[in-house]
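Next up, some structures in C-alpha cells.
Nothing in this text is a laboratory measurement; each read-out follows from the coordinates by a stated rule. For clarity, every value in this text was computed on a predicted model and none was experimentally measured.
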Structure 1
Amino acid sequence: MLQTLVHYFLHFIFIGAIAYWYDKKHWKRNWLILLGTMAVDIDHLLANPVFAENRCSIGFHLLHSEYVIPLYFLGAIFLKNYTLRLVAIGLAFHMITDAIDCFWMYTKCNCEIFEVFQGLR
C-alpha cells in the first residue's frame with residue numbers, strides 16, 4: 001500500500017514541485033507538460049499482460065529500456081529548448097520513480113536483483 005502511494009505521489013504530485021522549481025511563474029503549465037510525460041507508459045500496452053503487479057518496468061518496456069533512458073537524462077542536461085528540456089526532465093524523473101518502485105520490489109523478495117529487473121539480463 002505504502003509503495004503504491006509513494007509511486008503515484010512521485011508520478012503525479014511531486015512533479016508539481018519540479019514544475020515550480022523549473023519556473024515559478026509558469027509552474028501550472030509546466031506541471032501539465034510533466035503530466036504529459038506519463039504518456040511514456042503507452043509502451044505498457046505492448047506487454048502481455050498489460051499490467052503485472054510485481055513486474056519492474058525498467059528494462060522490460062521499450063520506452064523504459066536501457067537504450068532510451070540515457071537519452072532522457074542527456075536531454076535533461078543538454079537540451080536548450082525550454083519545453084523539450086522540461087519533457088526530458090519529466091521522462092528522466094519518471095524513470096527514477098519507476099526504478100525506486102523496482103528497488104522497493106527487490107527489498108520484498110528473496111531473489112536476485114536481475115529477477116526484479118528482468119529485462120536487463
Structure 2
Amino acid sequence: MSDAFEAEIRDLASEINQQMARIREAYGELSAIEHTARSADGMVSVTVGRHGQVRDIQLNPRVYRTLSASQLADAIMQQLNKATAAVSEQSKQLLKPLVPEGVPHEDVFGEHATLDAFFPSPVEPTP
C-alpha cells in the first residue's frame with residue numbers, strides 16, 4: 001500500500017474513533033438527564049428521568065386542603081407532562097450535534113432507533 005493511502009486510512013479510522021467517543025460520552029450524559037417541573041402555586045412538583053420514568057413526586061401538605069382528588073390528579077399530570085417534555089428537549093439538544101445532517105431525530109433516537117443512523121451505508125467497490 002502507498003504511504004498516502006495508509007495515511008488516509010489512519011485519518012479515517014481516527015475520525016471514526018473520535019466520533020464514537022463523542023457518541024459514547026453523549027449517551028453517558030443522557031443517563032443523568034432529569035427535570036423537575038413545579039406548579040405555579042408550588043403545591044406539586046414532579047421529577048422525570050431520561051426515559052420518562054417518574055423519579056419523584058413532592059406534594060405540599062396544604063395541597064390536600066386546597067385541591068380535590070381530581071384537581072390533584074390533574075395537577076400531577078400537568079407537571080409530569082411538562083417534565084417529560086423538558087427531558088425530551090434536553091435530550092434532543094444534547095444529541096443534536098451528533099445527528100447527521102438531514103436525518104430526522106426520530107430515526108436516530110426514536111423507539112426503534114439503532115446506531116446505524118449515525119453511519120453512512122457501506123460503500124461497495126466498483127468492479
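Here Rg and Dmax of the Cα atoms in Å was derived from just one of the structures 1, 2, and that gives 14.9, 47; the source is 1.
Given 1.10 as the derived value for Rg/Rh (Cα atoms, Kirkwood Rh), for residues 45-92 alone, which of the supplied structures 1, 2 does it correspond to? The value was obtained from structure 1.
Assuming 28 is relative contact order in percent (Cα under 8 Å, 6 or more apart) as calculated from a single structure, say which of 1, 2 it is. Please report the intermediate quantities before stating the final value.
Numbers: 1: 28; 2: 19.
This figure was derived from 1.
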